[in-house]
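What follows is calculated from the coordinates using simple rules that are stated; it is not laboratory data. If you're wondering where the values come from, they're calculated on a predicted model, not measured in any experiment.
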Structure P
Amino acid sequence: MTPRDVLLVLLRQWFPRWDIWICDRGVWRAAGFMLISASSVEGLLEHLAGTDPEAFDQAARTFAGRAA
C-alpha cells in the first residue's frame, strides 16, 4: 500500500457520500452531487471542505480526538 492509497482510504472514510479516486492522469476526483477535480490532494480536500462542510467538520473532530 502506498501513501496515496492510504490517503484515498482516509478521504473515502471521511467523506462517505462521495466517490473519490485518482484518474489515470493523476488528477484527484470526487463525485457526489457534483464533480470535483483537483491537481493535488490538498486541493481536493479544500474543495470537499467547502462543498461538504459537515463531513469536513466531523473528520476534523475525529482526527483531533485521535491526536489528543
Structure Q
Amino acid sequence: MASINRFNQFNYSSYDRLQWQKSRRADAAAQQARTSALANNFASIQTNLTMGQGNLFSRIAMSRMSKTA
C-alpha cells in the first residue's frame, strides 16, 4: 500500500484508497499530537522562566525596600 500516492491513487480500488487515506489521517494526527506536545513543553518552560524572573525581581525589590526602611 506504500506505493499509493496522490497521482496514482485512482488506479487502486476504493477500499485501498480509503485504507490509504485512513493511514495518512492517522499519521497526520500523530504528527500533530507530537507537535502540540512539543509546543506545550516550550510554553511551560517559558511560563516557568517568567515566574522565576518575577520571583527574582520581587525578592530584589523586597531586599531594597528592607535596606531603605
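Here the criterion is mean projected area of the Cα convex hull in nm², for residues 16-55 alone, and among P, Q the highest value is seen for P.
Between structures P, Q, where is Kirkwood radius over Cα pairs in Å highest? Don't skip to the answer; put the middle values down first.
Values: P: 12.2; Q: 16.6.
The structure with the largest value is Q.
Assuming -30000 is helix-only ellipticity at 222 nm (-39500 (n - 2.57) for each DSSP H run of 4 or more, over all residues; to 500) as calculated from a single structure, say which of P, Q it is.
On the way: P: -17500; Q: -30000.
The value was obtained from structure Q.
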